[in-house]
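Alright, structures below, take your time with them.
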Structure 1
Amino acid sequence: MKAYNWYSQLIKPAWSPPAWLFGPVWTFLYVLIAISFGKVFWMYFKKQIPFLVVLPFVLNLIFNFSFTSIQFGLKNNFLAAVDILLVLGTLIWAMIAIYPHSRWITYIQIPYLLWVSFATILQLTITYLNK
């Protein structure tokens, strides 16, 4: 509750979505991530793709799952901004890396890419407004 109080008191842009929207969006995205990333890991274990194709997916999960702890645990907007940039970067890398092996996995990442792009701009704006 303290973390939510901290976040609710931050200066946010007028275009910031309401807090209730994040849960449903991330639930939908995590379903897509579970399906597509699961397929990537399955392809690797079946030796259909090399580790360098899997690496950006692994890094993306690490950075994605770290965000909440950084933003709400550490309450550090700057580190959260760095982390969300790493989420975005590894997602783009992952989409490019898997494309020659499975195009549908790249295409199913588009909603995730759109949301993370928006979230990156939002986090960078919040970080700037609250420096």
Structure 2
Amino acid sequence: MLSGLRMENAHATLAEGRLLLESGMVRGSVNRAYDAAFYAARSILATRGLDAAKHSTIISLFDREFVKPNILPRDLSKTLHDLFDARQVGDYRDRMPTTIEVAAELTDRATHFVERVAVLLEQLEPPAG
């Protein structure tokens, strides 16, 4: 299913981000941390037939559908917003987004985000077989 494919992308992107982090590539690791969470958010939204072209809309839909009704905890919304903001700095401003330590923390938070969404996804769409 579409949600499963998007979750696979989230996990692969997390692995890419960890490799970048281990190589000291802060900007790239922050970018991949955000993208992993973004793919996970799109994955869970697919269970409701929802998607959007804009990142800000995906974040708003995630908050509306899963955080506000207390299906997922509020800290996941904060993580998604923080990752988006860090990525914006790294990708679109003329300075490094953060330190290696903060990039590692963001990667950990993205990992937690993806794992929590994956658990909910399994509850909503049990694996076939």
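Quick notes on this structure:
- Which entry (1, 2) yields the derived value 3.0 for distance in nm of label points 7 Å out along Cα→Cβ at positions 32 and 48: 2
- Among candidates 1, 2, the computation of Rg and Dmax of the Cα atoms in Å that gave 15.8, 49 used structure 1.
- Comparing mean count of other Cβ atoms within 10 Å over residues 8-15 across structures 1, 2, the highest figure is found for 2.
- Comparison of 1, 2 by mean count of other Cβ atoms within 10 Å over residues 16-23 - largest value held by: 2
Every number here is computed from the coordinates shown, using simple stated rules; none is lab data. All figures in this text were calculated on a predicted structure; none of them were measured in a lab. Cβ atoms are built from the backbone, for glycine too; each structure is taken alone.
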